[in-house]
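FYI, it's all coordinate maths here, none of it is from the lab. What you see is a predicted model; the values in this text were computed from it and never measured. Cβ atoms are built from the backbone, for glycine too; each structure is taken alone.
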Structure I
């Protein structure tokens, strides 16, 4: 129940943010929150932090398989009483984040009009959107240019060039994947290692 609650909560927040941004802003439009924080609307094929080097269909199929395997693993591990609840929460964050971006890939092309750069997108009847199934673009919006400056002129190669520390634009699902995955490795390295070693020993014995 805890794992399910985490997944549902993250999915609701992620999709609410994406739908609001997509129906209120045009691509490349932004809202300044502070000198170091903005809501900046961009779309991509689905890689985390706006990266784009594989096709939408291939990426979506990979994500579906990965989420299926992670969901099965989460279901199995949630039944183990010896595992601490923070471990389950962090794994659920990774599952929910991946699922959140899958929703964009699978559905957004079917249910949203394509923004023309002058007006935001609108919800349309199913199948009348800008693309077909698995051709939807993932919505990103969080931009934190914590340091926005220029390299000193005296520096070789990069002197005088514009420099932004932490330039990727990401969404709530990306944050859930990154935070959950990083904390799993940092805080539960021994647990992960024990689980992987246990599975490996079971395969060898069988």
Structure II
């Protein structure tokens, strides 16, 4: 074998290993980033589920005091059912799924706001220890939701940046690593809500 052919063969082998190493490392990095997005989404769902789990007890407590508020109570129950029925596949999360999820959760937030507003008309309800505890838990859960949504957006941003950065974007395109949507501020979020649980 000629010396030139041998050098060309060695160079080709080295380049092949280098290319393989880059593809493997980049692909594995993309998989890790995608898993981080899915884990962050699971945590978002977890805190929303916590909120949904508090609602039946809250509704039952209000029922005992606010018998004339059936429409408001039914609205909360219906909004909860709708919000918990929206299923999102984190591995295929797209803008349409995110929008549907956010709309359902937004409707539930509005229904809960109406329920809390109704409680203002019932002093005995506002003084009920169970109601006060549920409100406190709900407030804490709303704070957790905000934190987990922000964490999700941060992780999704890192992932989206990675899949769009050259030359990683080439492999991301080949292996169908798609952009993940972000949580967006809900309509009216530019105005600070008045929250009063007393």
Legend entry - mean count of other Cβ atoms within 10 Å over residues 30-37 - highest-scoring structure of I, II: II
Legend entry - Given 1.47 for Cα Rg over 2.2 N^0.38 Å, for residues 14-77 alone, calculated: source structure among I, II: I
Inset, instruction - Using the calculated result 25.2, 97 for Rg and Dmax of the Cα atoms in Å, pick out the matching structure from I, II. - result: II
Inset, instruction - Could you tell me which structure in I, II was used to calculate distance in nm of label points 7 Å out along Cα→Cβ at positions 118 and 166 as 3.8? - result: I
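Upon calculation of helix-only ellipticity at 222 nm (-39500 (n - 2.57) for each DSSP H run of 4 or more, over all residues; to 500) from the atomic coordinates, which of the structures I, II produces -27000?
Value -27000 for helix-only ellipticity at 222 nm (-39500 (n - 2.57) for each DSSP H run of 4 or more, over all residues; to 500) corresponds to II out of I, II.
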